[in-house]
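Each structure below is given as structure tokens.
Just so you know, all these numbers are worked out from the coordinates, no wet-lab data involved. Keep in mind that this is a model prediction, so the values were computed, not measured. Cβ atoms are built from the backbone, for glycine too; each structure is taken alone.
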Structure I
Amino acid sequence: MPHKDMPHQELPRQDMPRVPPSSSRFWAPHVHADRRPILLARSRIVAALRSWFASREFVEVETGTLRISPGNETHLHAFATALATTDGRTAPLYLRTSPEFACKKLLAAGERRIVEFAKVFRNRERTPLHHPEFTLLEWYRAGEPYGVLIDDCVAMLREAARAAAAAQFTYRGRSSDPFAAPERLTVAEAFARFAGIDLLATLNNEAAAREHFAHAAQAAGIRIADDDRWADIFSRVLVERIEPHLGIGRSTILDEYPAVLSALAKPARDPRVAERFELYVCGIELANGFGELTDAAEQRRRLEEEMAEKERRYGERYPLDDDFLAALAVMPEASGVALGLDRLVMLATGAWRIDQVLWTPLDDPSQ
């Protein structure tokens, strides 16, 4: 039965075609005809979200794609290019992995509520849920409490559902009611419930934290490599034991991430954890929100640690954006969240590959 808040004139979601992966040329008329209902639903969703933000006095911004620093997270890989000058010199530049640094500069400049439908680029990422070029819906509230972002995320689910006429969000046999109140779990509660691990206990003694965590993970049936660090063990447990249970039946807010995994977020009342949450729907991570760190010196230290770890793992590092760090010193208290727009469209339309919801997916280089 349709939800009472759903419009009746829209095409029912279950009637949308399940088109094959984009191994076929997307511009072939018969392929496009199959994909078009999903793409039109995408357009309706984007229009609905734009209207929602405009009605709440958000300013839609467009920040630059070419950056001196693409972002400084250990496991995000950027596309590199170079700026050529008229005198023949070159300077390295990158396609951004996120608009975050630029948006925070606008907060420092005096903007209070901003939103961007940002094209971003991440290398080494192509799976049913990942595409090298995709869209982040990212928004910030200056001087407003961190918890407001969670309410915003719930509103995004409902707006997308109405625009796509979706009574349920679905992905590969899992379903979730976008109109239901979300489940709220801390990361520590989720680790205890689904893996039997006392996560916070592994953070009490830095010297012994890795071994404690490794033993607890192995007891839960997780295979641990000898060179796995604390963060690696966390990721293994999260992916294998936690995420499959999140956002089933209704969305899940997974809150209070470990501070050691939250380089851009400020500490919570318990300094072992941060003001950071993720939104899950149908087992898929959909959004990542922070109470933003505004201590420029601490931010520099954390980003340098991220780049040192990146160099250890991958043999590369990206420059820090000194201009961002200077702006951070005058940025007001703020909160911000990034939501994967393409994944939201997938869930609302029942698509099972991200290529299906992109108007012009990347050409397959094997063809």
Structure II
Amino acid sequence: MSDSTSSNTQTSANSSPFDAMAKERQLRQESDQWDTSAPQDAAEGDIPVIDLAPYFQSGSQADLDQVAAQLREACEQVGFHSIIGHGIDESQMEATFKQITQFHASDLELKQQILMDRADWPVGGMGYLPLKNRKLPARDTGNVNEAFIIKIDDELDMNANQWPDSSTLPEFRPVVEAYARAMENLGKRLLPVYARALDMPADFFNEAFVNPLYRLRMTHYPAVERDPENAFGISPHVDTSFFTILAQNQPGLTIYSERRKAWINAPLIPGAFIVNSGELLKQWTNDRFLSTRHFANNNDSDVSRYSIPFFFNANPHYKMECIPSCCSADNPAKYPPISYAESQGVVQGE
């Protein structure tokens, strides 16, 4: 699962302007040093499971504070957690996986017609990302996956995206759009939980997420025999997102456990999502919340696997200034105020 990548390097709030390319280069150098050779299976409690149903059903302050306390521990100590009771029906998840499977099984010619970052499409970062791509994250050895990506923000709607030919895949766009809207709604419903986990009022993040930026990535990991050229479905990285919500149809995610100081294989809980904090939330919280390194695997049998990460961010031009509960005279802000667009090297107006 990967949005884009950035490093964990601390930056003084009074330092020079943010350099997105320098940060990307530093992450690549750091990730080359990570020893991922001996991951272990997760033990019970390694990845917390948070049940949202009591709060989502009651909306009470007591239930909100209870689930926020669980989220606080997960984000401060692990960086990853699973959520159940989230309100997304399993049938909708299954329908979306079905359409993604059909898309990736279609002729390469159809997929190449909506190639990401092609010269004759006005917006980058959306469409078809081919197998062995070297983007998201950028690595010298290509990632052993192919993906279809949509992007929405304060200026881009569903019509701005590239879509496969409806005569070939008539149900694809309506099913994917419905899933994207459901995930955006879930992301917004989680904002009060994150706010209370940070000891802020429940509506603290509302203004930042009036027009959120999000990416929905529908990824196919073909079965391969692993070797140095096919080491990862997605190379080790950290996400830049506020948070990422991942659905997967088979296990394949490996994360670095700060508690165990080891790489662990995340289990698959039917109907659950895996959620992780991203680099921008880490910076917004002055390093209070973790941004955890992770990678994705391919099966080495004859069975492909699929995943759907949803990368959720504030309005791309909203300035994220250190959250008041996360800094003080004794713990000053480590990072300058920054927007998502600035973190990606985009100047407002481009």
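Taking mean count of other Cβ atoms within 10 Å over residues 124-131 as the criterion, which structure among I, II has the greatest value? Could the numbers behind the result be given before it?
Numbers: I: 14.5; II: 18.8.
Largest calculated value belongs to II.
Quick one: semi-axes √(5λ) of the Cα gyration tensor in Å came out at 31, 27, 22 when computed from one of I, II, so which one is it?
Numbers: I: 31, 27, 22; II: 29, 23, 22.
Comparing all candidates, it corresponds to I.
Given a computed value of 16.8 for Kirkwood radius over Cα pairs in Å, for residues 132-291 alone, which structure among I, II does it belong to? Numbers along the way, then the final one.
Numbers: I: 16.8; II: 17.9.
That value comes from structure I.
Comparing structures I, II by FRET efficiency 1/(1 + (r/R0)^6) of positions 68 and 284 (r between Cβ atoms, R0 = 35 Å, to 0.05), which one has the largest value?
On the way: I: 0.65; II: 1.00.
Top value of FRET efficiency 1/(1 + (r/R0)^6) of positions 68 and 284 (r between Cβ atoms, R0 = 35 Å, to 0.05), among I, II, belongs to structure II.
Among the shown structures I, II, from which was the value 27.1 of mean count of other Cβ atoms within 10 Å over residues 236-243 calculated? Don't jump to the answer; show the numbers that get you there.
On the way: I: 18.6; II: 27.1.
For mean count of other Cβ atoms within 10 Å over residues 236-243, the value 27.1 is produced by structure II.
For helix-only ellipticity at 222 nm (-39500 (n - 2.57) for each DSSP H run of 4 or more, over all residues; to 500), the calculated result is -8000, so let me know which of I, II that is. Don't skip to the answer; put the middle values down first.
Numbers: I: -10000; II: -8000.
Among I, II, the structure yielding -8000 for helix-only ellipticity at 222 nm (-39500 (n - 2.57) for each DSSP H run of 4 or more, over all residues; to 500) is II.
Once volume of the Cα convex hull per residue in Å³, for residues 108-211 alone is calculated for every structure in I, II, which label goes with the largest value?
Working: I: 225; II: 136.
Once volume of the Cα convex hull per residue in Å³, for residues 108-211 alone is tallied for I, II, the winner is I.
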